[in-house]
Every structure is written in structure tokens, then in C-alpha cells.
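Structures follow.
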Structure I
Amino acid sequence: MTDHRAAFLRRVVPAVLAWQEKTRLPASVVLAQAILESDWGRAALARRNRNLFGIKARPNGAGVVYSTTEFDGGRPRRARARFARYASFEECLEDYARLLARPRYARARAVAANPFAFAVELQRCGYATDPRYARKLHLLIRRYHLTQYDAVPSACHPERSEGPAFSPECT
């Protein structure tokens, strides 16, 4: 792992673990989202505005405009959007928790014990427009062994579980 990736994890893991303690949602998915959405903290939105997840600004909230890629009918297109600004990564995580507490994400919360199913349900609930979003999260979770940060071992991660090495829910 490169130095900037390790430094990013050192910076965000404590905040994500504290967040996980409050929400009981999988830290592995939150970390994978932060990695993907912020390019390991290197994206301007994360560096300048502490927005790790590409959270859009509320209608009357503080925001900053950036170019982004949105998918429409499975096809990528560039767009300008207004994103939320935060004073800290912890504040960003609090807002992220409020976002996931919405009824829209109930199906994802219902499968939170399995981070791979949780990622799939986040996508199905409309968290991101990228049709490969859950797959990208799965790859990051596996490549960087992010389930090590989850409070409950996953049956999808044999190094942390007595369960099977592969489960159909882990695709």
C-alpha cells in the first residue's frame, strides 16, 4: 500500500470506527466509499471541503460546485453539481449517517451485517448513479481487506470468520 493510502486510512479509520459504533453499519463499506468517492482523500472535494462521499449540498446549505460524472441510462456524462462542505471528516460522517437513516435506505440497513449485501442494497436504493458502484466497493473491500474494520465478522471474509470461504451473498 502506498504512503498516501496508508496515511488516508490512518486519518479516517478512527472516525469511521467511532461512527460504526454509533450506527452499527459496516465500516468496510464506508471506507470503500470514502476511498472511491474521494480518491483516497486526494480529490479537491475531500481536501478542501472534507466531503468524503460526494454528498450533495442541501437546498439552503453551504455548498461548492464541482464537475462530476453521473450515469444516465448506464452511460456516463459530465455534470456540475453543488456539494456539501464540512469542517471535518467527522462532521461529514455525521451527515452521511443522517443520509443513510432515511427510509429510502431501509433495505440497505436491514442487511448491514453483511457488508457485500449492504453495498449492493445501497446501489439498489439509489445511493449512486454508477451501475457498477457496488462492484467497485466490493473490489476495494477485498483488495484492501477492509472487513478487518467491521465490528461483526463477515461470512464473506474467510480470514475473519468460521463461515464458508464463499457465500452467494458475497458477489
Structure II
Amino acid sequence: MTEARTPTVLLSEAEVARRVESLAKAIAPQIDDETVAVCLLTGGLWFASDLTRALARAGRFVRFDALWLASYGDERASLGRCEVRADLQRPLAGRTALVIDDVIDTGLSLSEAHRLVKDAGAKRVLTAVFATKPWPTPRAITPDFVAWEAPARFLVGYGMDAAGALRGLPYIGALD
């Protein structure tokens, strides 16, 4: 593992689960069962899994797709560009799409995903992130749904990583 230290816990596993349930209750009235949940890989996988199950408990049975974008590689800072590594598989024409990601930093990935989903024919694109971090300049996109206003720290766990490690932690921690 790249980082030898144990992360400082910022949000416990129970608090993560509580926030996901709360967010699903806010999203459910805004979507229908024809909505396609678009998970941004790789980091969004944990949140998307939990959120789509929470939406089902709230009575919304969305379809699922994924979009693999890369803007960080194994670095701690954005590379400043977004690479599409795997495109959408499910038709979006005329449907609402809910783009789901773990965290918004620069907004580059979420903004690019929004554009790609809209270009694929979605009639409406909503965005949901688990965490939003403070950013010094305006972002190109503001998420429609946010579960947690995170501090300006290096986050790991629940999909967020340090050079590919620590994504699978069931809580959110900091490595700074």
C-alpha cells in the first residue's frame, strides 16, 4: 500500500449509510423508474451501489449504466483533462439520467460526464455526489444532490483512493 498510515476517520460507516438514505429520499421524487443511474467509475462504484439500493427502498427502481472517466490517474492532483476509458452501454434517449460520483474536486469529471450523457440523448441530467470539497474557483458544474460537505483534506475510503489503495474502506478518512 502506498500510504503506511491509518486514515483519520471523518465519517463513520453508519454516518455514510445514514447520509445515503437521506439523499435517496431527496432524489426519489425527482426521478422515475425509467431513469438511468450512470455511475462514474471507478470511485463512484461504492456510492452508486448503495444509492441505487436506497432508491429501491424508496420505491424507485432505476436502470444502471457506467461511464469510466479518468482525470487523476494515480496522482493527488487532477491531470487537467478527462479521458474516456469506457463509454455508456444503455440507451439514454428521452430518459432522465442520474450521474453518480464519489466526490467533486475540480468538477472536471462530473462536467464531462454531464456533457457525454446529454450528448447521448438524455432529456434531463441530474448529478449526485457523496462529497463535495471546497474549491477556490467556481466549478463548471454544481451537483444537484450532495450528501456531505467535506473538508479540504485528502480523502480516502468509500470509493476515494490514494493511488488506487484504500477505496474499499467502509468509512471516509483523511490522509493528511
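Identify which of structures I, II gives the largest calculated value of relative contact order in percent (Cα under 8 Å, 6 or more apart). Show your work: numbers first, answer last.
Details: I: 22; II: 26.
The structure with the largest value is II.
Matching task: 25.8 is the computed value of mean count of other Cβ atoms within 10 Å over residues 98-105. Pick the structure from I, II.
Details: I: 13.4; II: 25.8.
Value 25.8 for mean count of other Cβ atoms within 10 Å over residues 98-105 corresponds to II out of I, II.
As an exercise: helix-only ellipticity at 222 nm (-39500 (n - 2.57) for each DSSP H run of 4 or more, over all residues; to 500), calculated from one structure in I, II, equals -13500. Which structure is it? The partial results should precede the final answer.
On the way: I: -13500; II: -7000.
Structure of origin is I.
Coordinate-derived values only; no laboratory data. This is a predicted model, so every value here is computed, not measured. Cβ atoms are built from the backbone, for glycine too; each structure is taken alone.
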